[in-house]
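Novice: Structures given as structure tokens follow.
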Structure P
Amino acid sequence: MMNELLGIQYNIEKARIDGKVQNLASYINEKTLKASHEIMDWRKAKGIDGVAKDDYSVNLDANVEHLVKRMRSGSYKPEPIRRVYIPKDGSNKMRPLGISCYEDKLVENVIAQILTMVYEPKFHNESFGFRPNRNCHQAIREVIEQVQYHKSNYVVEADIKGFFDNVDHEWMIKFLEHDIADKKFIEIIKKFLKAGIMEDGKYLESERGTPQGNGASPVLANIYLHYVLDNWFNHRIKRQCQGEAYLIRYCDDFVCCFQNKWEAEEFYLTLIERFKTFGLELTLEKTKILEFGRFARQNRAKRGLGKPETFDFLGFTFYCSDDGNKGFFRCKVKTCKKKFRSKVKAMKEWIKNNRVMPLDDLIKKINQKLRGHYQYYGVTDNTRGVKSYLNAVRWLLFKWLNRRSQRRSYTADTFFNGLLKTFPLLEPKISISLFYR
């Protein structure tokens, strides 16, 4: 789709002189919508229209032409999203997910690409989520870098309560209008924000929030927090601090590192008030200041306290350690206990439900899942975490294969020294380095 949007670069360059980007709505056209259709995953769940990619493809040209006419006349109106709930990773709670109608998905994806091109040059380096060529591992690496090699003695671990459900629409539009002069384009985004929700056959108005599942939600979330948090931290907090201060954010998850305790405490209180202004709230029981860094262990020992506390970020627990041989301070990570339990539980359910599958197919599928786990959790210092996961999967497989029939299929010996020799499970591999240097 990027080729169809190359003309936007001219508008963006021109905006450096005029101040705001113009003429964006015209890029939601036949070419970009067809490009959006081409890259759409055919497995995507259906919205309330019940239309899938294959259905829309039957009369693609006519469908897209009709859609563009409605957009140009201003009569286009997104349908309400279909709300479903999925298990929240690492929790017993359920996460709401919005599923748009097929045509709306096409438009959302084009809007997301346009906004990305407009805002990428504006976003700060501290933001890693849902951005081109950026990922979770880079955010984790950045935290380690700031703690290990900079004057970081205190960490503020923050949690935003229901961020996607509480984005204030008025502020969202104000932030967009700060950079974009195209009223028609912003009006289209407004329509998406106000489209409403269908849940259990009932229509609910969407007075606030940008639903997870909407193709444009990730970039809209980044724009919102760019102004609410990133800009403010860089231009106000950092400049006022006497010591060093750092922010690392992945979408709505973030941590802040401070050299001085009093500045970390002041930031914490100011952050609560700052978020209130923009309709956001911190989960106070999950938001805390902890002593963490090169000197945390020694300083706590002097005060008769135990080892430094830990904090969780992006599925990993960060803890203070050393390199073992030379005694140099190291900030290390391991799989977060809550995430570990949820991943084991998910694998247990999958093996239980698929244990009657032919054995070679079953092992292939499990190995695919193991590979995915290793690709995320197979990072520096987490060898024990990925090996523990493999061991848990082995015992789950042993348990559920023995429940395929009333007769016991395997003993521990015939399973571990027989079956797993013939159909081996994928061994863990540390493939992600968390070192910059």
Structure Q
Amino acid sequence: MSSDSRVNSAQKKNMRLRLDFNHAMAEAVGTQGIAYDELSALSDRCAQIDSELRTRRVSGELPFYELPYQDVGKILDFVETHRDRFDAFVGVGIGGSALGSIALHTALRHPYHNQLTSRQRNGAPKMFFPDNVDPDRLKGLFETLNPARTLFSVITKSGSTAETMSTFLLVREWLMERLGDGWREHVVVTTDAEKGDLRTIAKREGLPAFEVPDGVGGRFTVLTSVGLLSAAFSGIDIQGLLDGAAAMDRRMQECDPMENPAYVDACLHYLFDMNQDKRLSVMMPYVHALKDVADWYRQLWAESLGKKHALDGTIVHAGPTPIKALGATDQHSQIQLYVEGPFDKVITFLAVDRYQSALTFPPAYEDLGSLGYLGGHSMSELIQAERMATEFALTRAGRPNLTITLPEVNPFTVGQLLYMLEVQTVFSGGLYNINPLDQPGVEAGKQATYALMGREGY
């Protein structure tokens, strides 16, 4: 989709995200659901966690909470002065340094952005996010790019991530062979404000640099320059994103904890995990634009909640497993398992009230049963009907499911969604009594990689 249009103040009042958890409750799915008494029993604990989070926020321990209120002037100024020089933008990063950018681009730009002409893209560059160290994929990308018209955005919070820094070495060599000293005009970096090898390189080479705010982990950086720089280059209204996140923040701050959509969603998933062994959390968008939000959510949920130790040091091996699905595509690959397989899953649908297009089916072949009934209906009606039918089938089979509905997909609603999921994740850490902000299991793998590749000291 295109996000060139802005959402005005009057429209924002009708752009409130909704959480429907009726089909996760025992009244809908019987013994496989959560009783309202079970949910209510968590109210005191929720209030305690909420109080702790508010205190930590005020003390500056949770800086991601404040991201909706940041000044994005530096980002917008950089884009304004550089965008016309480039036909291609390449995000060099992995994990949290890429998944958020990809999710924003897929959600808020035309689905075939790179196939449009420059005029159709309103002058925005083509956008590429390799997000891996597959040599064939990177070589193939190089073969499609004009070095004189390409900007590489190198992102790593630590400044030493092997996948990102190795790709940077190849990018630098590729540019130097073609542009000589001019390579520096084609690289921008985002990293720690003071430390790390990438910050050292930026200072040494005079590269333009943005900061990853201190205390904001990679999987929570989508609303920092990590995600906003690429979004702004592609033409996304980044202030609209932040406005949506701020609206969700105010909503959550002003309501009772047990009416907070992030908290309620967290409590339900926690109860399903701990009381019913439902440890598989499926996110299933019924709008293609949000398919990569499910990818981003997988990292957020898995890396934050998958922990060996509780805060008191006891071994707990906590963490539900996030799974990505896509409606209606995965009705033809996964739904059979979800409806008739093990009772170990909770499905969350991502829905929209309005698609950007309708595409009405023309009447034709009305004598043929498989076609005649379609005439006069639209594709948007069809995919909505498929979502409701899947919801019905799951509920009838006793499979708990929830629905998060966006009035439409735009920067304001996507900002709400991402911020809600981030808060839900941190709150879930309180329920599990684990640290949702570290990732010791990831660090162990990084160190082993350094050792295998011969890095000194590992």
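Novice: 5.8 is what came out when distance in nm of label points 7 Å out along Cα→Cβ at positions 177 and 361 was calculated for one structure; which of P, Q is it?
Specialist: It was calculated from structure P.
Novice: So if we calculate relative contact order in percent (Cα under 8 Å, 6 or more apart) for every structure here (P, Q), which label has the highest result? Numbers along the way, then the final one.
Specialist: Numbers: P: 16; Q: 23.
With respect to relative contact order in percent (Cα under 8 Å, 6 or more apart), the highest-scoring structure among P, Q is Q.
Novice: Of the structures labelled P, Q, which one yields 47 when percent of Cα pairs over 33 Å apart is computed from its coordinates? Please list the in-between numbers first.
Specialist: Working: P: 47; Q: 39.
The value was obtained from structure P.
Novice: Out of P, Q, which structure matches 2, 8, 14, 18, 19, 16, 12, 7, 4, 1, 0 when P(r) over Cα pairs in 5 Å bins from 0, in percent, for residues 81-216 alone is calculated?
Specialist: Answer for the origin of the read-out: P.
Novice: Given a computed value of 6.5 for distance in nm of label points 7 Å out along Cα→Cβ at positions 169 and 369, which structure among P, Q does it belong to? Each step should come with its number before you reach the end.
Specialist: Numbers: P: 4.1; Q: 6.5.
The correct label is Q.
Novice: So if we calculate distance in nm of label points 7 Å out along Cα→Cβ at positions 73 and 209 for every structure here (P, Q), which label has the highest result?
Specialist: On the way: P: 3.3; Q: 2.2.
Comparing P, Q, the top value of distance in nm of label points 7 Å out along Cα→Cβ at positions 73 and 209 belongs to P.
Novice: Let me ask another. Hey, distance in nm of label points 7 Å out along Cα→Cβ at positions 337 and 393 derived from one of P, Q reads 2.4; which structure?
Specialist: Value 2.4 for distance in nm of label points 7 Å out along Cα→Cβ at positions 337 and 393 corresponds to P out of P, Q.
Values quoted throughout were computed directly from the atomic coordinates according to the rules given, and no laboratory measurement underlies them. Predicted model, so just to flag it, every value in this text is computed and none were measured. Cβ atoms are built from the backbone, for glycine too; each structure is taken alone.
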